[in-house]
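Some structures are shown below for you to check.
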Structure 1
Amino acid sequence: MSSATAPAAPRRRRRVPLSLRAAPYLFLLPNMVIFGLFTIYPAFSGLNISLYSSRNGRTFEWAGLGNYQRIFADDEFFQALVNTVVFVLVFVALGVLISVVLAVQLNAQNIGKSFFRSVFFLPVLLSPVVVGIVWRWLLERNGGLVNAALSAIGLDAVPWLVNPTLAMVSVVAVSLWVNVGFYTMILLAGLQSIDPNLYEAASLDGASPLEQFRHITVPMLAPTTMVVLILSTIHGFQSFDVIYNLTGGGPVGSTTLLVQYVYDNAFGPQMQYGMAAAGSVVLFLIVMSFTLLNWWLGRRAEAV
C-alpha cells in the first residue's frame with residue numbers, strides 16, 4: 001500500500017518591523033552626519049576652490065584647471081613631491097621592518113612585557129608639536145644634547161638640521177620614533193592571534209626558529225602587515241606637524257613635504273587658496289593611488 005506524501009506548506013517569512021530595520025541606520029546617523037559635515041563636504045569644497053584663483057584670500061576668480069597647471073610648473077611643488085616620495089619610501093620600509101622586529105621580540109618577552117609595551121607606545125601619545133620642538137632642541141648643532149654627548153666622547157658636532165641630507169635623515173628618524181610604537185601594537189595583536197599549536201607542531205618536526213618565522217609568522221601575519229603598510233603610507237604622506245616644528249621645511253626646502261607646500265600656499269603672505277586646494281587634490285589622488293596599489297598587491301598575494 002503506497003501513500004502519497006503531501007508537500008510541506010511553505011513557511012511564511014516573518015516581517016521585520018520597520019523600527020527594527022531602521023535601528024542600525026539610526027545608530028550610524030550621528031556619525032555619518034559628523035563625517036559628512038567635517039570630511040565629505042570640506043573635500044568637495046576644496047575641489048571646488050581648486051578651480052578658482054585667489055591671491056588675497058578674499059576675491060575668487062574662475063581659473064578652471066589653471067591652478068593645476070601652475071603647480072605642475074612650480075619648481076617648489078616638484079621639490080616637495082620628490083621629498084615626499086623619498087620620505088614615504090624610507091619611512092614605510094623602515095617602519096614596517098622595525099615594527100615587525102619589535103613585535104616579534106615583545107611577543108616572545110616573558111619578563112616586563114607590559115612595561116616594554118608601554119615604553120614603545122608612549123611616543124604615540126605625545127603631542128606632535130612638543131615632539132618636534134623637543135627633538136629640534138636635542139639635535140641643535142650648538143648646545144644640542146645629542147652633539148653634547150658626541151663631544152663628550154671626542155667626536156665632532158654633527159649638523160643634523162643644517163645639512164640637507166642629514167635633515168631628511170633626522171626627519172625620518174624622529175617620525176619613526178613617534179609612529180613605530182603604534183604599528184608595533186597592531187602587529188603584536190596579529191601575532192597573538194596566531195595559533196601557538198602551529199609553532200609547537202613545527203618545532204616537533206624539527207623546524208628552526210628562523211624557519212618557523214619564515215613559514216608560519218610571515219604568512220599568518222601578512223594581512224596585519226598589509227594594514228600597517230597602508231596606515232604607514234597614509235601617515236607618511238600626511239606628515240606635517242612634527243617636521244614643521246623640527247625643521248620648518250628646511251634647510252633650503254630639503255624637508256618640505258606636500259602637506260607643508262599646501263599649508264604655505266594657503267596661509268602664506270599671498271594666501272593662494274586655489275593653489276593650496278589644487279595641491280591638496282593632487283595629494284589626495286597620490287595617497288589614494290598608493291593605498292589602492294597596496295590593497296591590490298595584498299589581495300594578489302593572498303590569492304597566490
Structure 2
Amino acid sequence: MLRADAGPGRVVPPSGFTARLTLLTAAAMAVLAVFALAASLAADRVADRWAEALARTATVRVAAPAGQLEAQVAAALEVLRTTPGVASARRLTQEEEQALLTPWLGPDLPLDALPVPALIEVIEAPGGIDAAGLSARLAGEAPGAVFDDHTRWRAPLVAAAARLRGLGFVALALIGAATAAMVALAAQSALAANARVIATLRLIGARDAWIARAFVRRFTLRAAAGALAGTAAGMATVGALPPGEVDGLLGDLGLRGKEWLWPLAIPPAAAVVAFAATRLAAFRVLRETR
C-alpha cells in the first residue's frame with residue numbers, strides 16, 4: 001500500500017474534484033471525531049467525579065418545629081459522632097444553605113421566614129456507614145432527622161455516564177459511515193471519469209484486481225492524509241480551549257493526560273474505512289462495466 005508505484009498515478013488522477021472531496025471529507029470527519037471523543041471523555045470524567053464525591057458524602061436533614069430544631073440537631077450530631085464509619089459531621093451554616101437554594105429559588109430567599117430544614121454534612125470513612133443502623137438510631141434519638149446517603153443521585157449519574165459513552169461510540173460510528181459513503185462516492189466518480197482509461201487497460205491485459213488496487217491505494221492514502229490533517233486541527237482546537245470556571249461538562253471539555261493518545265487512532269481508522277469502502281466500490285463498478 002505504501003510502496004511507490006507509477007501505475008496508480010497513471011490510472012487515478014492525482015488532483016481534481018475527487019481528490020479534494022476525499023481530502024476535505026476525511027479532514028472534516030476527523031475534526032468531528034476528535035470533538036466527539038473530547039466531549040465523551042469529558043462527560044465521563046465529570047460523571048465519575050460527581051459520583052465519587054457523592055459516594056464519600058451524605059446528608060442528614062433535620063425537620064422539626066422551631067422550638068425543637070436545635071435540640072434535634074444536637075441529638076443527630078451526637079448520634080453521628082458515635083457512629084462507626086463517620087469521619088466527620090457538621091451543620092451547614094445559613095449562608096451555605098442559602099447558596100444551595102439560590103440556583104433554584106433565587107438570591108433573595110428569606111430563610112428566616114421559611115421552615116427550611118437544618119442540613120448536616122456527613123463525610124464517610126473509607127469503610128462506609130451502616131445506613132440502615134444509622135437511620136434506626138436517628139429515628140429513636142432525633143425523630144425529625146432523615147439520613148440520605150445519595151444513592152438515588154449516584155445511580156442516575158452512573159447510568160448517564162454509560163449512556164454518554166454509548167452516544168460517543170454511536171457518533172463515531174456515524175462519522176465512520178459518513179466517511180465511507182463519501183469516499184465510495186468519490187471513488188465511483190473517479191472510476192466513471194476514467195472509464196476510457198480502464199477500457200484501454202483491459203484491452204492490453206490489465207486485470208480488474210490491479211485496476212481496483214490502483215484506486216484503493218490512491219484513495220486510502222488521500223483519506224489518511226486528510227484525516228491526519230483534520231486530527232491535528234481538532235487536537236489543536238481542543239488544546240486551545242480555555243479552562244472552564246464551572247463544574248460541569250462545558251467546564252471540563254477537553255482531553256487530559258493519556259486521553260491525548262485516543263485521537264491518534266483516527267487517521268489509521270480513516271485509512272481502514274477508506275480502504276474497505278474504495279475496494280467495495282471499485283469492484284462493484286468494474287463488474288458493472290465489463
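Bear in mind that the values in this text are calculations on the coordinates, not laboratory data. Only a predicted model underlies this, so the values are computations on that prediction, with no experimental measurement involved. Cβ atoms are built from the backbone, for glycine too; each structure is taken alone.
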Tell me which structure, out of 1, 2, gives 30.4 once mean projected area of the Cα convex hull in nm² is calculated. 1
In terms of FRET efficiency 1/(1 + (r/R0)^6) of positions 184 and 272 (r between Cβ atoms, R0 = 30 Å, to 0.05), which of structures 1, 2 is highest? 2
If you rank structures 1, 2 by FRET efficiency 1/(1 + (r/R0)^6) of positions 160 and 264 (r between Cβ atoms, R0 = 30 Å, to 0.05), the highest one is 1
For the read-out Rg/Rh (Cα atoms, Kirkwood Rh), for residues 152-223 alone, a value of 1.39 was computed from one structure; give its label from 1, 2. 2
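Work out the source of 29 here, i.e. which of 1, 2 gives that when relative contact order in percent (Cα under 8 Å, 6 or more apart) is computed.
Source structure for this number: 1.
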One of 1, 2 was used to calculate FRET efficiency 1/(1 + (r/R0)^6) of positions 176 and 216 (r between Cβ atoms, R0 = 25 Å, to 0.05), yielding 0.40; that structure is 1
